[in-house]
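A short reminder: the numbers here are calculations on the coordinates, not readings from a lab. Bear in mind the structure is a predicted one, so any value in this text is a computation, not a measurement. Cβ atoms are built from the backbone, for glycine too; each structure is taken alone.
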Structure 1
Amino acid sequence: MPQPSRATLPNVELYTDGACSGNPGPGGWAFILRHPASEKEIESSGGERETTNNRMELTAVVRGLEALKRPSDVKLMTDSVYVGKGLAEWMPKWKANGWRRREGKQWKEVKNEDLWRQLDALVADHKLTYIRVAGHSGHPENDRCDELAVAAYQQYLKR
């Protein structure tokens, strides 16, 4: 079935962030998903006892895209250069090379391959535009996602 054109897709904004206390260490992820036309918005967050910052950044995007009920024109706004470069530059090469990456003259496994594969499958359903926002710079949605992600991992520090 052909993908609908961007003009017929609902526009949504997805703000994401991941955070870690130590790397690896307890981590949290969060997203805000907004449908500007209806002004509906949802927030979600979660955490893991032992993870990395990059895994949390990816998880936030995966969980945000999973929350969409139908194909959409998604503006992804995140402070994660890792996510942005992965989507735009690295993932197409990894896929072409059987989900492997070159390190010098050797082939190595793609770090966080499970999450990259999930993200790849989810992105196929949507039109995605990546927009990098500066972290901790007064961007209200990015700051809120950071607050939610930090709160999500703090539950593991209290034990």
Structure 2
Amino acid sequence: MSKNYLLKKIAVFLAQGTGLGRLPFIPATFGSLWGVALWLTFCSTFCYIATLFAVTIGGTFLADIAEKEIGKKDDRSIVVDEIAGFLITMIGLPRQMPWLVAGFILFRLLDIIKPPPIRGLQSLKGGLGIMIDDVAAGILGCCLLHLVRLLC
């Protein structure tokens, strides 16, 4: 077994959310649970933002490798984009259960519906195309939740 082969397998495993993306039923929703776990884990803003950047930037490379290995454009088993999108949605929100639930539901809805111009971003190729629509959904979700927070 070559080192390159092993690295590709590890990249696919991570891009698939350590296997959650391979579940036959709603893999993106289950993959998003990694985002929930990370959000709950990191109390320090620095650690959270560092993790967010690592997942988003590293995830772009992982998704690119996984897409090539799987041989299918934006395969539903690749869920690293959902992890990043959820983490972006939750930037700066209070660590309270209502915000967690609202953020999770809102992100999943935005990811599924993909309102314009988010849907068009999927046409980009490779890992960037996989990640960018979820990043945009996360940004929109974050803005909407902060607007709700401001108004309440």
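When relative contact order in percent (Cα under 8 Å, 6 or more apart) is compared over structures 1, 2, which one is greatest?
1
Determine which structure produced the value -10000 for helix-only ellipticity at 222 nm (-39500 (n - 2.57) for each DSSP H run of 4 or more, over all residues; to 500), calculated from the coordinates; the candidates are 1, 2.
1
Assign the value -0.26, -0.81, -1.01, -1.32, calculated as log10 I(q)/I(0) by the Debye sum over Cα atoms at q = 0.09, 0.16, 0.18, 0.21 Å⁻¹, to the correct structure from 1, 2.
2
Can you say which of 1, 2 returns 2.5 when distance in nm of label points 7 Å out along Cα→Cβ at positions 110 and 142 is computed?
Value 2.5 for distance in nm of label points 7 Å out along Cα→Cβ at positions 110 and 142 corresponds to 1 out of 1, 2.
Consider the structures 1, 2: one of them gives 1.0 for distance in nm of label points 7 Å out along Cα→Cβ at positions 86 and 134 as calculated from the coordinates. Say which.
2
Can you spot which of 1, 2 the value 1.5 was calculated from, given it is distance in nm of label points 7 Å out along Cα→Cβ at positions 14 and 46?
For distance in nm of label points 7 Å out along Cα→Cβ at positions 14 and 46, the value 1.5 is produced by structure 1.
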